[in-house]
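Undergrad: Listed below are the structures to be examined.
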Structure 1
Amino acid sequence: MTIIRENGICAMTKTFLLRILFFILLALPFTAAAQQPCAELAVCSDIGLPAEVLAAYAEPNVNPLPIDDSLIYDRIYRKLNGGVNIHDAPGGTVINTMGPGFSYITVNEVQGDWTRIDDGQWVLSSALTDDVLVSRFGGVLLPDEPLPYPMAWTMRHLRPSSVPGGEEDDNNPFLYRYTRVNLYTYLEIDGKRWYQIGENQWVHQFDVAKLTPIERPADIDTEKWVGVDLYEQTLIAYEGDTPVFSTLVSSGLKDWPTNEGLFHVYLRFARTTMSGAYQEPDFYFLQEVPWTQYFDGDIALHGTYWHDGFGYRHSHGCVNLSITDAKWLFDWGASELDYTISNDTGMAVYVYSSGAYDS
């Protein structure tokens with residue numbers, strides 16, 4: 001086991017250096033502050049930065065998007081249980097059959113034992129699950145000035161360890177998934193980072209998704225553009241060189257990867273149906289996918305009502321966002337649409353990986 005660390009400093013100079021360090025960190029570019037290991041910080045000991053430094057910047061200086069219940073609950077979504085016959089009316093003629101798969105529909109109307117899922121399309125209500133619980137997660141608007149420490153979201157419910165590499169400590173506060181935390185510094189153990197998020201509070205790098213802006217790629221040709229980090233499963237929206245918004249996403253699974261590269265939004269829908277892999281084991285049918293922006297063939301940025309697993313790969317290649325985030329991105333990027341060419345061209349989408357998965 002290899003631990004990168006540095007011994008503490010003498011008490012006579014500690015207070016002075018704490019003050020100097022904080023102002024230095026405020027002046028550092030965002031990406032530089034994100035890469036500050038404990039061994040490079042003069043006031044860092046084997047248990048991290050002291051309480052005085054942490055207290056000077058206790059919470060990330062970001063503004064969460066407001067959650068609009070009328071937006072995310074404007075539909076009733078249900079999942080189909082297995083295969084189902086589709087009728088032209090309640091108890092009417094079978095006009096189609098949907099095989100088993102990953103299928104979600106929108107409830108338009110209910111009559112007795114029947115549910116209308118589209119115009120002239122009815123299914124037995126017993127073939128549907130209970131209402132789908134739509135995610136209430138939302139991203140954050142970023143301040144004009146760079147954050148002095150990188151921000152991250154916790155990826156699961158947890159209690160931080162009191163020491164890097166340790167077990168969860170019952171004396172530490174319980175953090176719900178999606179809690180926003182500062183990553184003050186890190187120690188490296190067996191090639192993996194343990195981030196300090198508070199006084200005597202440490203989390204493994206796999207338990208957080210880190211927000212790390214990048215430099216604007218030279219080929220970006222729109223003022224507004226987004227960067228999608230497949231490793232951290234984060235999205236950052238930029239205006240020029242300035243990051244203005246960030247959130248968690250769910251990109252393609254290993255067998256259906258999201259392609260890396262530079263793309264442009266070329267087609268948008270407020271609501272659209274998505275389906276694929278017909279008669280295959282991974283068949284899917286998704287009604288009324290909200291706030292969809294296609295950028296790479298049939299791969300799109302879009303809202304997602306059928307899962308709450310943001311921060312983890314989950315899709316057939318698309319970049320899943322919460323409905324709150326997808327609507328914000330849909331509205332924000334509209335000004336980049338160019339209607340003067342045959343295929344409407346919108347904001348640039350840059351997909352990259354800041355790291356590599358272990359498997």
Structure 2
Amino acid sequence: MKNSIGNNVSITLFGESHGDAIGAVLDGIAPGITVDREFIAKQLNLRKPIGEISTPRKEADNFRILSGVFEGKTTGTPICIIIPNENTISKDYSATRFLARPGHADYTAFSKYHGFEDYRGGGHFSGRVTAAIVATGAIAISALQKKGIKIGTHISRCAGINDVEFTDLETQIDSLNNKDFAVIDDSVKEKMIENILAAKKEGDSVGGILETVITGVPVGVGEPWFDSIESMLSHALFSIPAVKGVEFGDGFAIVDKRGSSANDEFFVENGVVKSNTNNNGGINGGISNGMPIIFRSAVKPTPTIHIKQSTIDFEKNENSELLSAGRHDPCIVHRARVVVDSITAIVLCDILSTRFGTDWLAN
């Protein structure tokens with residue numbers, strides 16, 4: 001039963017959707033890093049529901065830092081952050097206790113934990129727990145920014161509508177990180193939202209693709225084979241509920257190219273090694289090559305929908321039907337964006353600490 005990830009810098013998650021609180025322990029972060037509570041609150045706000053395209057469940061996310069921070073700086077000891085759950089309606093789930101919601105972890109959780117799991121709102125499997133990733137990730141993001149490393153994610157595709165591609169990376173990253181609906185081209189936002197609302201009206205949901213860019217990562221970071229940048233990030237990204245695919249650089253599309261066009265040719269400019277293209281997403285042999293690191297995460301449609309579906313009653317071991325109740329998102333892509341940024345930052349802190357030592361982030 002493992003709820004932790006990381007080597008030198010690690011995060012452990014705890015709590016359930018309808019429990020008293022959720023939280024995380026961030027361990028291994030260097031001492032002396034400034035902890036900006038306003039920035040943590042800002043990041044949590046980016047994850048909150050917005051308007052009709054999100055769940056009606058509104059949580060204040062009044063986080064508390066219980067340890068690891070003294071006089072505004074990290075101490076180097078484990079940082080524990082808890083976030084109370086203050087707006088739960090657990091009765092929505094009692095009537096369907098043993099009905100497996102299609103696309104959810106109800107049946108697999110029951111099988112693994114022998115019926116002792118907290119089933120309300122998905123329990124420990126709920127996307128609600130990602131708020132703890134965002135709170136701790138904000139500290140990691142701040143530490144990376146001090147070292148000149150930036151992370152930005154946009155909604156590359158949602159509800160069948162595409163955003164434009166990254167061009168002016170630094171400017172666009174700064175802009176995206178201040179948007180609650182992170183698209184580069186604001187003109188596509190209205191159409192995306194229109195399609196989300198159309199699905200909601202029919203009781204359905206939609207998914208999308210998030211594209212992330214990381215700039216400023218030094219050359220030579222990462223390990224070959226099992227601790228490559230791709231494998232470390234993928235391990236963490238697939239832990240985010242609803243993420244069903246991750247690709248780096250050109251990803252699957254690279255298979256349709258020949259080696260002559262898939263390879264990124266190098267050149268030197270003012271003493272700095274660069275490449276003409278970035279089809280491999282800034283990574284060669286699992287190690288950063290100095291170009292921006294680029295990857296995409298596929299987020300499936302929200303599994304809870306207001307349409308009758310076939311399922312099973314796993315207590316009676318018989319077929320049944322389910323019409324889900326409760327408060328749910330017709331789309332979680334826009335909220336998942338900051339979760340991707342946050343877990344990416346935590347993993348990068350781990351990778352960088354492996355390369356340069358645990359104190360490097362604070363120096």
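Values in this text are rule-based calculations from the coordinates and carry no lab data. Source: prediction; values computed, not measured. Cβ atoms are built from the backbone, for glycine too; each structure is taken alone.
Undergrad: From 1, 2, which structure was helix-only ellipticity at 222 nm (-39500 (n - 2.57) for each DSSP H run of 4 or more, over all residues; to 500) = -3000 calculated on?
TA: So the calculation was done on 1.
Undergrad: To test your reading of the models, identify which of 1, 2 gives 1.9 for distance in nm of label points 7 Å out along Cα→Cβ at positions 125 and 301 when calculated.
TA: Checking each candidate, the match is 2.
Undergrad: Of structures 1, 2, which gives 0.65 when FRET efficiency 1/(1 + (r/R0)^6) of positions 53 and 349 (r between Cβ atoms, R0 = 35 Å, to 0.05) is computed from the coordinates?
TA: Source structure for this number: 2.
Undergrad: A further question on this structure: If relative contact order in percent (Cα under 8 Å, 6 or more apart) computes to 24, which of 1, 2 did it come from?
TA: 2
Undergrad: Another question, then. So semi-axes √(5λ) of the Cα gyration tensor in Å, computed for just one structure, reads 44, 23, 17; which one of 1, 2 is that?
TA: Of the options listed, only 1 reproduces it.
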